[in-house]
Structures are given as C-alpha cells and as structure tokens.
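What follows is calculated from the coordinates using simple rules that are stated; it is not laboratory data. Predicted model only: the values in this text are computed from it and were never measured. Cβ atoms are built from the backbone, for glycine too; each structure is taken alone.
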Structure P
Amino acid sequence: MEIGRRLARLARNAQVIVVTHLPQVAAFADQHLLVEKSDDGTVTSSGVTALDREGRVRELSRMLAGLEDSELGRAHAEELLAMAADER
C-alpha cells in the first residue's frame with residue numbers, strides 16, 4: 001500500500017503512468033487501464049480498455065484472487081478501493 005500512497009502523492013503535481021501487477025498499487029489510480037493480449041494461433045494482438053468502477057473491482061479481484069469471479073476477491077477489491085479513496 002505504501003508504494004500506492006507515494007505514487008498518489010506524486011500524481012498530485014505530475015502525471016504518473018504506472019504499469020503494475022500489484023492490486024495494492026492499482027487501487028490508487030485515478031484512471032485504470034487494462035492491457036490484454038490475445039492469440040488466435042496465427043495472429044497475436046493487444047488492446048487497451050479503460051475500466052469503469054465495476055471493471056476496476058472485477059480486475060482488482062482477479063489480480064488478488066487469480067479467479068475471474070471470486071466473492072472474497074471482490075470484497076477485498078472493494079475494500080482496497082475504499083481505502084485508497086480515503087487516503088487521497
């Protein structure tokens with residue numbers, strides 16, 4: 001959480017772009033983008049999607065639990081987002 005706090009403080013005065021696999025850091029983001037790679041066996045492509053609140057919860061949950069739809073992961077993701085919002 002401390003890295004997320006420090007990055008959020010830095011972002012008050014400067015643009016900060018962070019690539020992370022750490023949900024504790026991603027929870028502090030003002031804007032959360034999901035980068036995905038797909039491969040159909042012949043062509044590999046990638047894309048970027050801006051996540052809304054529900055998308056952030058789903059992605060943070062996946063990052064935390066490693067599962068697509070874990071209730072415990074969702075609860076933890078909601079808690080992380082609330083803690084990050086309180087500290088901004």
Structure Q
Amino acid sequence: MKKSRFTDEQIIGFLKQVESGVAVKDLGRKHGFSDAAFYKWRGKFGGMDVSEACRLRELESENSKLKKLLAEAMLDIEALKVVARGKR
C-alpha cells in the first residue's frame with residue numbers, strides 16, 4: 001500500500017480548514033491533492049483530533065502484527081496436520 005505524502009496531522013489540518021470555510025478545490029490546488037483524496041480522508045478522519053488519529057495509527061499497526069502472527073500460527077497448524085497424516 002502506498003504511503004501518503006501527508007501525515008495524519010496535516011490531513012486533519014486540511015479537514016479543519018475546509019470546516020472553517022476554505023474551498024476544497026482551492027486547498028487541494030495549494031497543497032497538491034485531489035478532491036477524491038480529500039473526501040477519502042474525510043471518510044477516514046472526519047471528526048477526529050490529532051491524538052485520536054495517532055491512536056488509530058497505533059491500533060492499525062498492532063492489528064497488522066496480530067494478523068501476521070495468526071497467519072503464521074495457522075501455517076504451523078496446517079504443517080503439523082500434514083506431517084501427522086504422513087506418519088500414520
């Protein structure tokens with residue numbers, strides 16, 4: 001997955017600027033992002049503060065680590081099942 005050019009803090013700043021009355025097209029032209037990117041960010045970060053966004057990022061990274069651990073455990077279980085079938 002491609003990393004964003006903007007940090008979560010910058011994105012939340014963009015959202016707050018639009019809430020204060022700046023047009024999305026003007027803000028996008030100034031900072032170099034599309035309208036579609038803005039609305040995607042609004043769906044993800046809408047109504048959040050910077051601290052909440054940091055917590056979200058931490059939870060997402062923890063979730064990905066747990067998914068990797070689960071996948072490795074499932075592979076180990078499957079390998080043990082294959083070995084156990086062959087010994088009988």
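Upon calculation of helix-only ellipticity at 222 nm (-39500 (n - 2.57) for each DSSP H run of 4 or more, over all residues; to 500) from the atomic coordinates, which of the structures P, Q produces -14500?
P
Starting from the value 1.32: which structure in P, Q was Rg/Rh (Cα atoms, Kirkwood Rh) calculated from?
Q
Compute mean count of other Cβ atoms within 10 Å over residues 43-50 for each of P, Q and report the one that scores greatest. Numbers along the way, then the final one.
Details: P: 9.0; Q: 12.8.
Biggest value here belongs to Q.
Quick check: 2.3 is what I get for distance in nm of label points 7 Å out along Cα→Cβ at positions 27 and 51, calculated from one of P, Q. Which structure matches?
Clearly, the read-out refers to Q.
Could you tell me which structure in P, Q was used to calculate P(r) over Cα pairs in 5 Å bins from 0, in percent, for residues 11-58 alone as 5, 16, 24, 22, 15, 10, 5, 2, 1?
This value belongs to structure P.
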